[in-house]
Every structure is written in structure tokens, then in C-alpha cells.
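*Asks:* So, here's a batch of structures to check.
Just so you know, all these numbers are worked out from the coordinates, no wet-lab data involved. Only a predicted model underlies this, so the values are computations on that prediction, with no experimental measurement involved. Cβ atoms are built from the backbone, for glycine too; each structure is taken alone.
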Structure P
Amino acid sequence: MTNQTFIRVFGLLFPSDPGEPQGEILQTDFLDHFRVDTYANAAALSCKCGRFNVICLHPEDFKKIRPVSGLYACPVCLDEIKTARTDSDRVAIWFRQNKATLRPEPHVYIPEAFSRLMSSSEKILMRPRRFVYSKFYEVELSKQDKIMVTCGDPNCVNPHHLMRTKSPAAKVTPEIRQDVLSWTQKRLSSRMIQDLLEEKHKKSLSIRTISKIRSSALA
């Protein structure tokens with residue numbers, strides 16, 4: 001571990017070398033991005049991103065640390081946070097930094113104001129689920145790729161609840177089909193139905209798909 005890391009992350013100029021942690025973990029705490037495992041001879045700090053080596057501090061040095069950059073995190077996380085310029089950058093960074101610890105059970109949400117997020121690599125606006133899936137799994141999605149939510153919550157963006165499919169038909173749930181037919185009976189246009197579906201179900205169907213559903217009622 002370089003002295004620059006100790007200075008930048010903890011504000012320590014001349015830290016003592018505690019050596020390898022010895023014995024059992026006496027206590028575990030959390031400090032911003034770090035999990036802190038306390039041993040008899042050292043405090044072992046592991047960043048939640050899982051992308052940086054464990055940092056070991058002597059117990060006396062641990063008492064002196066301070067968050068030089070405003071929070072405790074490994075240099076990799078600090079570099080990402082420093083370079084973030086947009087909301088899209090911050091969302092992508094959050095999922096990247098929490099990738100190692102994000103559990104599959106809970107729902108995950110982002111602010112409703114983020115109705116579209118900009119992909120810095122492709123320079124295109126993307127819906128939140130599509131954006132999160134692409135960044136979390138580090139894949140490029142084609143126009144044929146559809147991202148579906150499997151947990152039943154249309155606002156959830158937990159990557160573990162997202163599924164990649166190339167079948168547009170998978171987007172048409174029984175509830176969506178019923179709404180399309182109901183609105184068709186009210187003589188609403190396909191364009192109006194498309195807007196209502198996105199507002200109610202948070203899904204975007206093409207005019208062609210909507211027209212097929214409308215036509216099936218007349219068959």
C-alpha cells in the first residue's frame with residue numbers, strides 16, 4: 001500500500017505497519033464505503049466495491065483517521081465520484097460501486113425525476129432499467145434487446161430483477177392487453193394509448209404492437 005493512499009483516504013502521513021491481522025475478528029463496523037474488521041493488532045478496512053485491496057491500519061492510527069475527500073472510500077471509488085458530472089454518471093457509479101454487495105432480495109429505486117439517463121459511451125438517452133442493466137452487467141444493448149422486470153414492480157431497477165429478452169411480445173402482459181382493448185373501445189388513438197401505457201405500466205410499446213392488439217379484438 002502506498003503512502004499516497006494513506007494520505008488521500010485517511011489523512012495519515014506516516015502510518016505504522018500493523019502487519020497481518022492476527023487472531024479472530026473482535027468487532028465489525030461500517031464506515032461509509034468501508035467494512036471495518038477489528039483485530040487485536042489491526043483494523044482491516046474492505047471497500048464495498050470489492051475492487052481494492054484490504055487496507056490494514058494500526059489501532060492507534062485508526063483513531064487518527066479523517067475523511068480527506070469528504071467520505072471514507074477506496075481510491076477507485078473516490079476517483080469515480082470526483083469525475084462524476086451528471087446524474088447519469090452518479091447512477092452508473094452507484095451501481096458499479098455496490099455491485100459486490102447488492103442483494104437480490106430487495107427492490108431498488110432511483111429518483112422518479114430520472115425518467116431518462118444518458119449513456120456516456122453511446123451518447124443516447126435510455127430508460128432507467130435499460131441504463132442500469134447495461135452499466136451493471138457491462139454490456140451494450142442492441143435495438144432488439146428489451147429489458148423486462150421480473151419482480152412485478154415496474155419502478156424497481158435492482159439488476160437482479162431485470163431480464164434481457166429479444167421478444168417484444170414478452171412486454172405485453174394480460175393487464176396491458178386489457179387496457180389496450182378497453183381504451184380502444186373508448187376510441188382513443190394508438191398514439192394516445194401508447195402514452196397511457198407508458199404512464200401506467202412504465203413500458204413502451206410500439207404503435208405496431210398496439211395496432212396488432214387492437215386488431216385482434218376485431219378478428
Structure Q
Amino acid sequence: MAFQKHKVDPVLGIQIHEYLMSIGIETPLRKDGTALSEHQKIEIIEKNTRAIWETLGLDLSDDSLENTPNRIAKMLVLEMNYGLIPNNFPKCTTVENKMDAGMVIVKEIGVISNCEHHGVIIDGMATVAYIPKDKVLGLSKINRIVDYFARRPQIQERLTNQIWHALYYILDTDNIAVYIDAIHYCVKSRGAEDQTSHTITNKLGGAFKNDSATRAEFMSLCHN
């Protein structure tokens with residue numbers, strides 16, 4: 001999902017960042033973690049990436065490799081890790097629940113992230129549902145919230161909880177469910193080298209946790 005800088009809400013992003021900090025599930029960040037500009041980060045990462053690739057023995061004067069450190073630096077700052085910056089939090093338009101909406105479910109939301117232990121890909125799908133109280137959230141905003149929290153070094157358990165709590169903060173209801181099914185390339189491509197295993201995590205609140213019929217309906221939709 002392409003990051004669109006004109007569709008952000010920095011004030012909401014700071015509020016949610018502070019809320020996640022207060023409950024202990026924000027991504028570990030240094031206090032000065034946002035002090036550098038994007039341009040400064042790209043320059044530093046490019047320099048250090050060049051050193052890593054040269055240490056591996058690669059010839060960066062080759063025309064296929066000469067721009068690789070810059071490409072990697074831009075990808076890391078502008079694409080794979082844009083979710084580390086609270087100012088990039090997506091704008092989340094809500095409307096009053098005049099239509100008395102029932103359960104809202106968004107399925108098969110693409111999840112692309114990076115394992116914070118080895119820096120390799122986490123690739124999966126999320127299903128997110130909520131039962132509106134006073135507010136209904138624009139559908140695409142759910143996709144963007146998932147992508148925002150995925151675009152940073154992550155562990156799947158924290159990612160699941162961050163999405164849940166951000167929606168709780170925005171919608172003012174705990175009738176929220178988040179389910180993620182993902183493949184971790186730190187398991188698939190190294191270490192155990194298991195080619196077929198998936199990791200499933202979920203966070204259920206309100207009726208999704210306490211009402212067996214609501215929980216069963218949600219889980220059935222996740223598995224189908």
C-alpha cells in the first residue's frame with residue numbers, strides 16, 4: 001500500500017503514540033528517534049549500507065550495484081519504516097453512527113512488515129472487525145492503520161495489539177477484533193527453515209471476547 005503524505009493526521013498520530021506508550025505496547029523507540037530528517041536518515045543509512053555490502057565482498061563500482069546502497073536507504077526510510085513516525089499516521093475520518101450499523105468486517109488486508117529480530121519479511125493477511133458504538137470509520141482507514149503499524153520492525157504479537165488499541169482509541173469502543181495470519185521469513189528462509197508454517201495471532205475485545213456467538217461468527221469469517 002503506497003504511503004500518501006497528504007492523507008495523514010500528525011495530531012492523532014502523536015495522541016496514539018502517547019497512548020501506546022502509556023500502556024506499554026509502543027514499538028521500542030529512542031527519545032531522539034525522530035530528531036533526524038528523512039534526508040539525513042537516508043544519507044547515514046546509505047553510507048553504512050555501502051560499508052556492509054563492501055564488507056561482504058561486493059564490487060559497488062559495478063553498474064548493477066552502484067546505486068544499491070541509495071535504493072536500500074530510500075526503501076528503509078520512505079517505504080518499509082514510514083510507520084515509525086507518528087506524523088505519518090493516516091487520517092481517520094469517522095461519521096456518526098446514524099445508520100445503526102452492525103458488525104463491520106474488513107478481510108484479507110495485506111500485511112507486509114519486517115521481523116525486528118532478523119530484519120526479514122513478515123508476509124500475511126489481517127482481518128479486522130468492530131461493532132460501532134457512536135462512530136463509523138471509513139473503510140480504507142482500517143487498511144491504512146494496519147499498514148502503518150506493519151511498516152516498522154515488528155513482532156506479530158505487538159502488531160496485533162497496536163492495531164487493536166489504535167482502533168479502540170479512535171472508535172471509543174472495545175467491540176473490536178484483530179486477526180493476523182502471517183508467514184515469517186526468519187523461520188522460512190533461515191533458522192528452522194520451515195517452508196510451510198504460519199503464525200496466527202488475535203486480539204479480541206468486548207462482544208468478540210465475551211459473547212460466544214459473536215466470537216464464533218468472527219472466527220468463522222476469518223477461516224473462510
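*Asks:* Assuming 12 is relative contact order in percent (Cα under 8 Å, 6 or more apart) as calculated from a single structure, say which of P, Q it is.
*Replies:* This value belongs to structure P.
*Asks:* So if we calculate distance in nm of label points 7 Å out along Cα→Cβ at positions 13 and 149 for every structure here (P, Q), which label has the highest result?
*Replies:* P
*Asks:* Can I ask one more? A value of 1.02 was computed for Rg/Rh (Cα atoms, Kirkwood Rh); which of P, Q is the source structure?
*Replies:* Q
*Asks:* If we compute distance in nm of label points 7 Å out along Cα→Cβ at positions 5 and 37 for structures P, Q, which one ends up with the highest value?
*Replies:* Result for distance in nm of label points 7 Å out along Cα→Cβ at positions 5 and 37 over P, Q: largest is P.
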